[in-house]
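S.K.: In the part that follows, the structures are each spelled out as structure tokens.
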Structure P
Amino acid sequence: MAGSRGATLLLRCAAPKPFKVSYFSTSSRLGAQNYELVVVGSGAGGSAIASKFGSKLGKGKVAVIEPSDVHYNQAMFTLIGGGLKKMENSARPMSSVIPDTCDWFKDKAMEFDPKNDIVTTAAGDQIKYQFLVVAMGLQLHYEYIKGLPEAFDVDPYLVTNYSPKYVSRTINGIETFKGGNAVFTLPNTPIKCAGAPQKIMYLAESKWKASGIKNKTKLIYNTALGVMFSAPKYAKVLEQICKERGIEVNFKRNLVEVRPDKKEADFMKLDTGETYTLPYDFMHVTPPMTPPTELMNSPIVDPTGYVNVNKNTLQHVVYPNIFAIGDCTNVPTSKTAAAAASQCGVLRRNITAAMNGKELVPKYDGYTSCPLVTSYETCVMAEFGFDGHPMETFPFNQAKERRTMLLTKKHVLPVCYNLMLKGWWEGPAPFRKLFHLGLTK
């Protein structure tokens, strides 16, 4: 690393890699540092792109801006909350995820200057890029609900699977619950994996049925959406499951306040604006989410705060050297790791084409997947594209509860996730084509 960068180089020990070189600074460096590609964020999508292009372009050509010490496989959080996995199965050092071929700026991206191709960090470092990939994910906003997050530390039966700080508490709440109103919520914002609020509900119902608590329990699903699920084929299955299991479903209900001392929650009816109080004995809260504040305040987002890209090419609609991946984009598909994996292949080819001055050809079809865990034995493997159109991998109807799909969720998908982080997994499209004898895309 060149001394002219004015950086302090710190060699950090982190398994499984023996060393990781990172940049830390206590003051702004002189001038901008130049990279062929800068990746902002090292979640699933950002790590995959960094791995692909770090290897392709060579050492010192790619920079990653990421402030976190720990990387989580967030797709595993439902299983952790349900007692099927442990946090150590999900968490790993960030230094083991960011490739050695990339320069890691362990800092937060604060400002985007797309006209001058510069990202400025919290420490004041100016990082200049030829191409930029934004992969900043979503930010949790428990504070948008009055009484949270403080109430989590007061009430052990007020739980949430979305935060690594709280997810491990969920299973204890489920197992020690003695009956009453059990409420599960989905907020009035886009969220990561929109099926997750239902998954933990079905796991809890299964646990309570087995323990005999269910006959003393009223399960309530309050969702801000007007439908059970965005893809109609799978929505019908989930509606039937709720009907058969006696789960009350209320649409267009948004959680606005929690009072743990009184075991009360206030919900707003989004159709009328009316607010009502619902007593609870157990409640799983899904928090509102937005892109990170720094991104929302930048000139590269649309009016809703998401990176403004072409939904097929993932290229920015104004700045052709900017691309984005995953949850922080305005691509109209469900926000999942599966979606990011499929987007990786599109970005790999399109960024390469852009670097070579060629036309962007590969087009993202909206593919996403949500393994809808419906019990400790079964799962509905939902796969779909834009407009909720099914894009199923296997040559059978996946809109059914199957044990094989639960085993896939528990054991196969974590392997795919690890391959994705290395840049080696771009979704199941080749297998889908093979299993359907080439008759599907």
Structure Q
Amino acid sequence: MNEDLHPSTTIHHVIGIGLGPFNLGMAALMDSIDDIHCLFLEREPEFEWHPGMLIEGTTLQVPFLADLVSMIDVKNEYSFLNYLQEHNRLYHFYFLEKFHIPRKEYNHYCRWVCRKLDSCRFEKNVLQVEPLEHEGKTVYRVTVEDMKSGTHEHFLTENIVMGIGTEPGIPEPFREHLGSKVFHTSEYLSKRQACLNGETVAVIGSGQSAAEVFLDVAKQQQISGGSLEWYTRSNGFFPMEYSKLGLEYFSPDYIDFFYELPQWKKDALLQNQELLYKGISAETIGEIYDHLYERSIGDVEPPLHLQAMTEMTDLSWNGDTWTLNGKQRISEEAVETEADVVILGTGYQQRVPVFLQEMNDVISWDESGRFQVRKDYALDTSLDGEGEIYVQNGEIHSHGVGAPDLGLGAYRNAVIINQIAGREVFPIPDKHVFQTFGTVSEHNSSYAKIR
């Protein structure tokens, strides 16, 4: 059940902060639950999913069933298949015969869901969340700035769900130089024109975003001219793990196993699992290789350079171009190159929620300054009472590699919703995959008792 956005003493059951796919999925799943009053706030004017990387021809890296709701409620009206039906695209999709849908279509699907949900409100910037006593119990007061009017509003809620996402990870040597010619892949489409004037372009990083940008620039430069270099500190331009049994690591079963490990083992495991979620899709690698092959026909030396095992550690402006300095990590030889444009495919990092600053003393942090997150995705705090602050995609250190995966979003939402409702709204099976990660006797997916 959805509440109108009028500041009052009405106490919502939950307020979601941020409207990316995970909180949007929660809003969609909650829409049919009559006894939960919810509200979702987003500071941007409309839903946009990685707008800087909606490159023509790019697709999701997960099957279409990893939509907002289907993996927990396949009959839900906000499923991707229902979106196709309402847009008269079922036969088009049927003949397409692809599990991985275009990113552009996924973005359009999410925007369609937003328009249908009264609980989703945009241009609402959350400034502060603070606990207070209200009518004998602890609730949270949420202070919100209306981006249109500039006025402040206050709302009360029993629970908070943070879905504020991540932010670009910019290595320290590059931060001071960010601008029109040095930028993160997240801004690529808005700044792509800088790459298309016969310029020398350097791409740094070896994940999916860096690979897609490299390929797009290479194709564009066939027309506009220019040269392109690609550097990564990784040992190679390797594919992401995508075997069927490998994909089972993105399951509730693996979360159960991972969560019970001591933190030092979790951190060590994550260091060795980067290719589960940080590599390049085999399809993109194939496209890049095909492009290199085509452009080298007839003994042509295309102005394209790929170099692995090389870490760029310094960037400076020499008056005409950017100078990049680094070293080959294995031979330890110095590397220097010049570029007109530098694009950073250096990944993302957890966004620090400024609105929780007043609660830093009551939130439990681990030795690395990260949230201590309970198995049901609630932050561990010293507060008394039943209300919780839940986190979406901020728990990779506690719950494992599946935290940012769209395929686990509906499952995590079901766990949280069941806790907020105090009953099993969405049944959650004990076993989802064929393999066992720990021992059979240790397999246990139980959560804290539903309140």
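Coordinate-derived values only; no laboratory data. This one's a predicted model, so the numbers in the text were calculated from it and none came from an experiment. Cβ atoms are built from the backbone, for glycine too; each structure is taken alone.
S.K.: Supply the structure label, taken from P, Q, corresponding to relative contact order in percent (Cα under 8 Å, 6 or more apart) with the calculated value 20.
M.R.: Computed on structure Q.
S.K.: Of structures P, Q, which gives 24.9 when mean count of other Cβ atoms within 10 Å over residues 75-82 is computed from the coordinates?
M.R.: P
S.K.: Something else now. Any idea which of P, Q comes out highest on mean count of other Cβ atoms within 10 Å over residues 275-282?
M.R.: Ranking P, Q on mean count of other Cβ atoms within 10 Å over residues 275-282, first place is Q.
S.K.: Which of P, Q yields 76, 50, 50 for Cα extents along the principal axes in Å, as computed?
M.R.: Only one of P, Q returns 76, 50, 50 for Cα extents along the principal axes in Å, namely Q.
S.K.: For structures P, Q, calculate FRET efficiency 1/(1 + (r/R0)^6) of positions 131 and 147 (r between Cβ atoms, R0 = 25 Å, to 0.05) and state which one comes out highest.
M.R.: Q
S.K.: One of P, Q was used to compute P(r) over Cα pairs in 5 Å bins from 0, in percent, for residues 331-418 alone, and the answer was 2, 10, 19, 18, 15, 10, 6, 7, 6, 5, 2, 1. Which one was it?
M.R.: Q
S.K.: Further, regarding this structure: Looking at distance in nm of label points 7 Å out along Cα→Cβ at positions 235 and 339, point out which structure of P, Q has the largest value.
M.R.: Evaluating distance in nm of label points 7 Å out along Cα→Cβ at positions 235 and 339 on every structure, the highest lands on Q.
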